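Read-outs: derived from the displayed coordinates by stated rules, not from any lab. All of these numbers come straight from a predicted model, not from anything done at the bench. Cβ atoms are built from the backbone, for glycine too; each structure is taken alone.
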Structure P
Amino acid sequence: MSIYYKIRIIFLVSALFVSAFFGASFYIKRVGHLQDIQKRYVQTSFFIHKYFRQSRRDDKDMDLSLFLKESGFRQLSDPEEVGNILKGSKVIMQRRVLRSKFKILRVKNRLYLFLRNPHFKILLEDEQPVKIPWQLMGWYLLSLLFLLGLYLWLTKSLRPLNTLQKQMHKVAEGDLSISTLSRNHDEIADVANAFDAALRKLESLISSRQLFLRMIMHELKTPIGKGKLLNTFLEDEQLALSYDAVFERLELLIDEFSKIEQMLSSSYALKEGYYNARDIIDQALELMIMDEEQIEEQVTVIEKEPLVMHTDFELLALALKNLIDNAVKYAPDHKVVITITKERIILANKGLRFTESLDAYAKPFNTKGHGLGLGLYIIQNIMEILKLDLDYMYSNAENVFTINVPGRMRV
């Protein structure tokens, strides 16, 4: 769960707690208000009963009108109006007071007191307005606005973090040209600026390495070119052909180093197409510094079923070349068997079982083998770029490497 979702949940829960608090306060205030109304209405009903029992008839209207006016009530005498109110009202509370039926009625925002006695019947309109807790509602709205403002302010503060995350993904994909410099003065800006400084240093190191490797490859091409030129003056034609083959192999190695350098620096552009696995293996054998007799003696290719795959021809050939080279180098009999099926390419050679996992051998400059320890490292990087799976197992005293080709890459 991302930090943005966590913040949303926190603020949503906070809003619910605030709503619950103000809802409870509103309910308590409403109950108190109803109790006050009930007390006032009961007192009024008692006075009306006392009035009808004790007052003289000549003074009744005057005394009752004066009391109702002071109490905030108005007596309704129009029979039609009284009938409409009694039919369309909502009963809030009803009880018996003395010998009368006591009801509190509500029509929209108006309250009414209705008393029915065997000797009289009266409907009073409460002229005091119904109290609406505007102040409480105002505080509730202000609290929600405060939470909303706090949420927007916090998410705005975290927005650079989202941008930094996207830029880091671009760096992981090999784009080192981005900049994460920030002019803000918070912890996210400190992280972004530190990451930018590390990125610039990494970019400088990669550029220095690329320049160094390219200078080496350039310097190697110069003596190779001179050697090929001098080779044309040799009188021994067989020796000249042998030297030409050596120089050609050296040029292939330099091209291979160039591809590896581009691949490791994430600047290699894939050239994908549909290719036959057998043609890719033949290209891998061409890259090996072995003559045809050695290849025929040490490498056996068995094509059980044709495999046509969508991949980068040169890059996969480079990976297979390294796999074949390792298999031939470390096998006691210096032989490898390559099997092609409809779904995979399998390389098997006799030898000792790996003492550790394939990932341990795929680390750069590992000391598990006898070389520089870069073969499997290069192979694993190529497999990741081409989105292929390389599996290892030991069966029948043989080390078996399998390149599994997903269905989407097969024809």
Structure Q
Amino acid sequence: MSATTAEISIMAGMNQGRWALTRFYAYIGMSLGLGAMAMYGTGGYNEDAFLYQILSIQGLIWGGTGALIGTGLAATLSTMKPSMLEGRVAPNTVPWLDGALLMVILASIAALFEPAASQISYEDQSNLIAGNIIMAMNIVFIFSAVAYIAYLFAPENFIGRIATGSAYFGIYAGGTALLLRWHESYMIDVEIGHAPVSNLYEVFIVLFMITAAVYLSFERRYQAKGMGAFVMLLVSAGVFFGIWLDSVGQADIKPLVPALQSYWMKIHVPMNFVGYGAFAVACAAGMAYLVRHRMEEKGSNSKMLNVFPSLEQLDQLAYKSVAVGFPAFTLATILGAAWAAEAWGGYWSWDPKETWALIVWLVYGAYLHARVSHGWHGKALAWWAVAGFLVTVFCFLGVNMYLSGLHSYGRLT
């Protein structure tokens, strides 16, 4: 057995059976323990400093106790009911939970190298570390796109592994940078401190991470590496826009406007971008479908066809992506309405952002209706996935940049 094969076997074993189930229950227990700390711990839930409560000794005690209870519960249940070890939820979820924990650890280590408080200034944030990690993320995502494109023309296993590995690295770098940026906002000023999902620059990073994560979960499960070039091209286009945002001063940490000073922001915004990221993957699957369909129509003998997923598989992946994104976007819209009722006194006001969110919801709701109820497949739905994402981009970006309304705090400043 080669070293590479042994490495893959070890990783596969860690993410299956008892090991996966134990970690899954430990993570659930840890989450419940931290939730209990927020309700019953010393000092209760502190909206402005919960990040530090989690990382404090109190957080370690509550979270660690929950993790130990979860571990014990997993051991007991798996002994009483061995069939639980064959479930798919834990193996599919645990790698991402491991990744989230890794991001927290990396951010905690990086925080040790932040400049001293006397060297930190709101006017000049160039010496903060998160910006350097974000730039590394940008480079890696662009490199990943190039590697995936190279894989289409030269499908060597080494190139494919480099492409996939760099995409994973980009996700971890982005998550680490956002957590570190959260910490940096408190370093600048406790009154400024907030979760890093408050402006276009920050949410673009969230979008890159979720888009790549949704795609990589499909690549891992369905062996659809040939679609990676299209996904990472979309991510790279966003990366260049993010670099431009940085160049025009949109990357600085700024105080929250009053409308954003709410716990709803931490829930509504990430959930929204689960929808956006899944819709981006559906768009990439649609693009790949149209390219393959065109090549087959011309009778092409290109070796690239051996790398592309089949038309049927691409059609399925686009559908699965929308099926992931639509419930998340629906929940985000409902949460946004609840937030609006608290902030502005009404659930719906036909604000441009709300109106375009409704349009996006109708576009993808109609997609699912056409697919499930009327049996639509193929080229028409591929174009629909591409066009739907263009509508989504305008909802996310165009409305923020060009239309005013209650959501005008999202515009460039």
FRET efficiency 1/(1 + (r/R0)^6) of positions 94 and 382 (r between Cβ atoms, R0 = 30 Å, to 0.05) derived as 0.00 - corresponding label from P, Q: P
For P(r) over Cα pairs in 5 Å bins from 0, in percent, for residues 14-173 alone computed as 1, 7, 13, 14, 12, 9, 7, 6, 5, 5, 4, 3, 3, 3, 3, 2, 2, 1, 0, 0, 0, the structure of P, Q it came from: P
Have a look at P, Q and say which one yields 8 for relative contact order in percent (Cα under 8 Å, 6 or more apart), as calculated. P
For mean projected area of the Cα convex hull in nm², which of the structures P, Q scores highest? P
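Of structures P, Q, which gives 0.85 when FRET efficiency 1/(1 + (r/R0)^6) of positions 142 and 206 (r between Cβ atoms, R0 = 25 Å, to 0.05) is computed from the coordinates?
Going through each structure in turn, the value belongs to Q.
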With helix-only ellipticity at 222 nm (-39500 (n - 2.57) for each DSSP H run of 4 or more, over all residues; to 500) derived from the coordinates and found to be -25000, which of P, Q does the value describe? Q
